[in-house]
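Below, each structure is written out as structure tokens.
Derivation of every value follows stated rules applied to the coordinates shown; laboratory data play no part. Worth saying up front: this structure is predicted, and the values here are computed from it rather than measured. Cβ atoms are built from the backbone, for glycine too; each structure is taken alone.
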Structure 1
Amino acid sequence: MTTRSGMTVEQHVQAALEFLEHSDREFEAGDIMQGSEKLWGAASHAVTAIAKQRGWAFSKYNYRRNAVRRLAEEYQDNLLVASYSVALKFHANFYHDTMEAPEIEDDRPVVHNFVRRIVGVVEESAP
């Protein structure tokens, strides 16, 4: 299996989109923990793709958080930072089961939109 750092930008984009699909299936099947982790995985891969594309560090949580902050400044869109924080809630939910059903339903589209926005930026920036 290829490590995260060995994946191409395109492979990270593909992984992000696949994780979005898988998360939907997991939530629909009632597996909140797996749905949560896959939703986080989608966001993480999307951010890794843009960071890798731009030559930014991405191997740690803080590096990916900084990448999101840089994008938010570049695009003057603080919603990116807030949306990434929502994705982090799903990651925590995988471990601690802290999110209630209404919150999950409200927040899932936020992460979907975040991933699609980041993927769009990657595709716009592709050579």
Structure 2
Amino acid sequence: MDQEHLITGAARIVEMAGVAVLILGALLAAGAFARRLVRHVVFHDAYNGLRADLGRAILLGLELLVIADIIGTVAIQPTFQNLGVLAVIVAIRTLLSFTLELEVSGRWPWQREESESEPPAR
């Protein structure tokens, strides 16, 4: 098996892992949502939990798909056209990741959490 087939196979495995994370994350988020409803959590809170869980699953899946795109593009055919397409794909997915992070956590990825920015109590 030559190097190109090995790299292509690795990119496909990472792509499949990304898709699996998306599907499994959606199923787990739906299960957690149903469990919250059964436990009589207020619907609004259960819905917000569902959105946060789905957002986390999408973020992780997007990260894996970006890795697969980088492997598939740079390692196999690093032409300027392919690198340009990769740059656009990564830019779009990065923008999606940032907006999903803002939606899930209420802050930008580079911002500290409230508890991290406060000095420790004495």
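Summary of values
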quantity: Top of 1, 2 by mean count of other Cβ atoms within 10 Å over residues 35-42, largest first; calculated: 1
quantity: Among 1, 2, structure where relative contact order in percent (Cα under 8 Å, 6 or more apart) as derived comes to 27; calculated: 1
quantity: Answer label among 1, 2 for the case where FRET efficiency 1/(1 + (r/R0)^6) of positions 43 and 91 (r between Cβ atoms, R0 = 41 Å, to 0.05), calculated from the coordinates, equals 1.00; calculated: 1
quantity: Given 0.95 for FRET efficiency 1/(1 + (r/R0)^6) of positions 27 and 51 (r between Cβ atoms, R0 = 25 Å, to 0.05), calculated: source structure among 1, 2; calculated: 2
quantity: Per Cα Rg over 2.2 N^0.38 Å, the highest-valued of structures 1, 2; calculated: 2
quantity: Structure with the greatest value (metric FRET efficiency 1/(1 + (r/R0)^6) of positions 83 and 99 (r between Cβ atoms, R0 = 30 Å, to 0.05), set 1, 2); calculated: 1
